[in-house]
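As structure tokens, here come the structures.
Derivation of every value follows stated rules applied to the coordinates shown; laboratory data play no part. The shown structure was predicted, so the numbers you read here are calculated from the model rather than taken from an experiment. Cβ atoms are built from the backbone, for glycine too; each structure is taken alone.
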Structure P
């Protein structure tokens, strides 16, 4: 604990956001860097609790009090070594993770919690600036080949860990750039793509091979991959979008959110948004733009917020975001006690930029014109019944509340149901769970010989930090099966120079 009264002397503070009038004119990240003194003050607020609930709140088990103390002491290399011992990609989690560690901070019981996520992001950026981040290249290889299908955070984490252990890893990605949703799903104003490319380039230096435009099961044969590798990891994500099956869904101007976001991300990268649709998937056949349109975003989560921010940057006439649930409370209720992640009312950076938010609405049908274009959305208000702790029990439609919201672009941001089943999944014949995810045991092994799975493909739509955690755990299981565990590799003097780690897998 670097400063015993830090949590008394300083309150929680976040870096400034770029002014709205400035940032909606481009797709650059909306936040600024902390001043060194303010970052030092924020790190000093950590109380180094006897039981660090922040670490258990993080699926990766980040050693948060230790790196906070190092930041307070301005020991940046030490802070980086501590952070990177459990987290392969702090530059991603520091930008797009909803920070369950912040919610679990003990200080958050009666004060604003420590700004853990921001400190994490500043550690990794300072490490890159200071040259602390260097390629970790094994001195010897095991002679075992592993294929990772999917290059989102789960696939990247699994690939990185297995490469550190000395295995030869090839990552297959159906898009034309590696990174999965990090590249084409998340807008640049939350995660600029040079951040992803910087990490991918580092992984290439470390010896990982990336094969893009490779939609395994479609234009790349899975049998060839099985024949050439001793293990195969399915990390394809959960990309089957949840649909809204109501009358009028066929009308023009109604699109899944990911089709819309992916197009703009491709344009930002200077690419043709309609290239290789038969390989990449998730690409609409027409250009989707919000320019001059009345936009309705259905879904109140992060993807819906991304649609709002993109629509504002495309100069929409107006944007409305609809949420099925009721207006959340401003503070924790008995139903969401500390240290759980509270479902309270928040305002995202995109929502700050301009949007009308409405809660407790259920879509009834879409309305169209004679050209088959959407012109409105009929909705009905919902009345929610809560128990004495604030938990939702049931809902009722409010009689006489039906109305039509004018719109000519509707974006469906309803989340994802499970991994896409066509091509690879069906071709392999792996078992699925009741939700349609790839089924596996506790060691991430499927019913197919030498086939593993991790991330959203395995657990369903989840957080980036859970994807990284599962990728690391899956890699450990693969390594144990291929070589009997990391201890065998260490006995061969494999170079596993990761500070503060008892093994490459952090256990």
Structure Q
């Protein structure tokens, strides 16, 4: 205590000293090793190195990193604890605003979000916020396990969550903690959505997803898998026949895009979702018909320039393809994938063919895929929107030989859940229209969030949608009042 009786002020931050500290190295598997396994590429910080990296945060009062985070994690607050060696305390700071810090720390595009606004980045390499977030949450999981929230007194109110991806899981966790009975419906045999079936193990270990599911089951959340809402059960039935008070829809944008060019239905021309599910999901989590790993041969071509395309090219290398090429109709500057993922692909021997547009998949006389006919492109001058668009270079057509190909050109909403929900408003793209503050749809008992609202987007934006919707659902159900606890609870 000071002489005046107040609390002693914390020591002043010497920002000049902190700015001179070099960025710390994060160990990762060498490319020649990792292409032969599916383990995570990054091996993570140790505690002392993490403390040093956290010390690089200059604790700026404006905290632009926090503002740039879709869930507004208190990044300076977490790193203040971490630099003192309190990794568990730092993890709990992240958990105040994030349901999935161990996931977001691995797969968020931090360079475009928090790290992109890190003030340290104006003078040095930005603080490695994502790697530290993953470290803190991993340290807590290893030493104490995932913390299970204290559940409020049972309300008897029932919440149905459609889709067990990031948005739905956030809603399930936050509404269950308020004492509501929560049931999550999902089409796959195991919860997690793209965390389980879309993101390869070399980016996100399935062990992390399994531990998260165990935490949610400890909240007495029920998971009903192998169930397609809209086919096996309908939204109207959940509300009117099965007694749910509200439904949250978070089914995502799961329909893979098609190129609509000749030969796209040839054998060994894979759609990205099917390819990634069969390539990386554990056998015990796969539905019937998915147990055979994709055959890629020696030469594989992946079409696309986003994160899904990077997941596919890196998976193809691990499936045994000696030559993998990524074909993209624009330049490297326009690629939507994370730079880190593109760099990892290059390290693993993937070739990139820019300004190339596939025209046709080629087959031999027996119907076997043998190549892709391609058109060389160039970018026009920028139009009124500022974009340079690809256009064909007349006469520049060539063939690329391949044994297999993967189409990874985007996703659109899955509308099967809407079979009896015509009163729920959607836009011309099929995306659900919601009140952005609450996630409420045009049906007052139905909420939505994630890719079904935003189009194919990020895990963190889906989770942010889920958190907003959960707050609104909890408020709505509190206004209805309790109606008795579930029998036997």
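A few points about this structure:
- Parent structure of the calculated result 4.5, given that distance in nm of label points 7 Å out along Cα→Cβ at positions 27 and 251 is the read-out and P, Q the choices: Q
- Ranked by mean count of other Cβ atoms within 10 Å over residues 259-266, structures P, Q are led by P, which has the greatest value.
- When distance in nm of label points 7 Å out along Cα→Cβ at positions 323 and 347 is calculated for each of structures P, Q, structure Q comes out greatest.
- If you line up P, Q by distance in nm of label points 7 Å out along Cα→Cβ at positions 171 and 467, the top spot, with the largest value, goes to Q.
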